[in-house]
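The structures come next, written out as structure tokens.
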Structure P
Amino acid sequence: MQQPAPLHLIEDPDAAAAVMNPLRRTILEALRTPDSAAGVARRLDISRQKLGYHMRKLEADGLIEKVGERQARGFTEVLMRTVAQSFLVSPKALGSIEADPKDVKDKASSAYLIAAAGRLIRNVGELRRAADDEGKRLATLTAESSVTFASADEQRAFGEELTRAIAALVLKYHTPDAADGRTFDVFTAVSQRPTGRAAGQSSERASS
């Protein structure tokens with residue numbers, strides 16, 4: 001049995017609405033492991049009729065899929081599973097009300113960072129879908145690290161040095177008139193790590 005994708009980006013508004021439903025999220029959690037409608041109904045202690053309605057909706061929205069069959073008590077049960085191990089809703093699902101960095105004047109604000117990150121998710125999602133359709137791998141680069149500043153002055157100095165370093169690299173490698181060149185967006189963000197109550201809530205959500 002083929003393993004599910006690590007991540008499914010939800011771009012369709014109906015699918016986004018589906019995962020906002022608490023019961024459907026519970027069903028998705030249950031179907032990370034292949035199971036039949038009867039099996040999930042027993043595990044969640046809900047009626048087959050009610051479960052069947054929600055599973056049909058999840059399948060129609062492309063969130064679960066058939067992965068096999070099994071024999072149980074003389075019947076053939078269809079095994080369903082989530083299309084991915086985890087899900088993320090793209091800002092594209094919000095349509096005309098999605099955040100746009102151009103609407104945020106203060107580029108040093110958290111609002112601008114969130115809007116820019118949303119745009120990045122949207123754009124990479126569209127590019128990945130196009131690459132998948134062509135059977136190609138999308139070229140990306142992600143670098144992560146963490147730093148602890150001893151003072152606000154060091155934090156400001158770090159930001160200034162980082163900005164200069166990125167500008168120098170862009171100037172060095174940017175060739176706008178290259179005949180076969182490909183243009184990449186460079187997104188750099190620095191944000192404080194959640195601590196205390198906020199960190200605890202994030203941990204609870206990740207483990208729930």
Structure Q
Amino acid sequence: MDVPDRLARAAGDGDVAAVARLLSDGVEVDGLGGDGRSALDLAVHAGHVDVVRVLLDAGADPRQRAGAYGEVTPLGLAAMYGYVDVAELLLDAGATTGAQGRLNFPPLVLAATSTEHGRPQMVDLLLRRGADIGEVKKGRTSLEWAVAFGNVRMVRHLLARGATPTAKALSEAHAGAERYAKAVREEQKRQEKREAYAVVFAALRAAGVAG
């Protein structure tokens with residue numbers, strides 16, 4: 001295991017002492033481990049706030065690529081997982097709230113859509129720190145993304161925080177309702193088929209068919 005890999009692994013494990021020791025020995029703070037991910041990336045992914053603080057104090061870049069494929073940034077990861085304390089450290093160190101990472105998604109969208117109910121506390125933090133509630137990504141605002149995901153709690157939360165209730169959001173709601181209705185109809189058809197075959201099997205067995 002090479003030295004940058006040891007730093008990345010220690011960070012991912014939350015081993016503050018080992019991280020501090022390796023940094024004091026001169027290990028490059030943003031060096032990549034064997035899986036191509038940095039110490040900050042792995043520490044943020046695991047929510048190790050104390051390790052994140054040590055790495056940022058040592059000069060780790062808060063705007064670097066993060067995630068298994070470099071698809072987001074450390075702030076994007078924190079937004080997805082709801083690590084508010086970690087996100088605050090990253091923002092204090094210079095992370096920005098606009099679209100970022102290889103996928104170019106705003107952290108606000110990630111916070112609004114990453115779970116069934118989103119991350120309300122993270123949304124509030126990002127808005128306090130300058131995130132644009134009306135920023136558009138792939139043709140949708142955070143509110144429109146939340147509507148598309150059917151996330152009732154987050155829709156209400158964003159509206160309460162000043163999101164504009166657009167015609168597109170209403171259209172997304174209609175489309176989502178139709179998708180759900182279609183899924184219900186298809187499940188009803190499958191259930192009817194299952195019941196029909198149960199009757200067929202019973203009739204065959206009653207007629208003396210073995211098996």
Structure R
Amino acid sequence: MSEDTRELVIIGSGPAGLTAAIYGARADLRPLVIEGEPSSTSDQPGGQLMITTDVENYPGFPGGVMGPQLMADMRAQAERFGADLLTRKVSRVNLSNNPFGIWVGVPDTDEPTYTADALIISTGARSLMLGLEAEERLIGHGLSTCATCDGFFFRDQEIAVVGGGDSALEEAAFLTKFASKVTVIHRRDQLRASKIMQQRAFTNPKIEFAWN
């Protein structure tokens with residue numbers, strides 16, 4: 001087996017990717033985790049937990065744990081069992097042949113950077129941001145992309161939710177358990193959420209709307 005051929009390659013290094021790496025390494029599959037490149041958003045090694053402060057809903061941490069610390073511990077555990085981690089981004093994959101082809105860096109070369117008998121794609125989710133300059137500075141410091149994760153920290157405060165779809169209204173409804181008031185800010189004068197979600201939001205005394 002050549003150096004660029006692996007039994008298992010994992011793309012992504014969030015909780016799912018690193019869990020797969022731990023199990024793969026313990027099975028002696030020599031997994032390679034291509035974890036992405038550093039950035040100030042959730043698109044970075046460790047995923048969305050890298051921009052999360054206290055994580056209180058992960059089993060085994062009764063006092064909570066900081067998101068970056070949790071991911072650092074998972075990373076160290078994967079490495080302890082023999083997983084290799086590469087801090088680069090995948091630019092292309094070929095799933096039509098086995099072994100699968102994985103390109104890192106320049107995507108238009110003929111030969112892939114790595115080939116793999118098995119490939120796990122665990123690139124996770126990415127929050128939709130507004131594109132404002134202050135977002136990167138304020139994420140985790142009053143700005144959140146997960147009501148379930150962070151709503152508890154804003155108890156008895158006024159909270160704003162940006163959006164007009166089902167996700168925004170679900171988050172707003174959840175936040176009313178903690179907030180003194182939730183204001184839904186929407187760029188239009190009508191919501192695009194489902195009718196039942198709109199009805200629940202309009203009849204919730206803690207939810208107000210800022211239109212246009």
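Just so you know, all these numbers are worked out from the coordinates, no wet-lab data involved. All of these numbers come straight from a predicted model, not from anything done at the bench. Cβ atoms are built from the backbone, for glycine too; each structure is taken alone.
Structural remarks
- For 24, 22, 21 (Cα extents along the principal axes in Å, for residues 37-100 alone, calculated) the corresponding structure among P, Q, R: Q
- Computed 0.7 for distance in nm of label points 7 Å out along Cα→Cβ at positions 61 and 93 - originating structure among P, Q, R: P
- Source structure of the calculated read-out (helix-only ellipticity at 222 nm (-39500 (n - 2.57) for each DSSP H run of 4 or more, over all residues; to 500), -14500) within P, Q, R: P.
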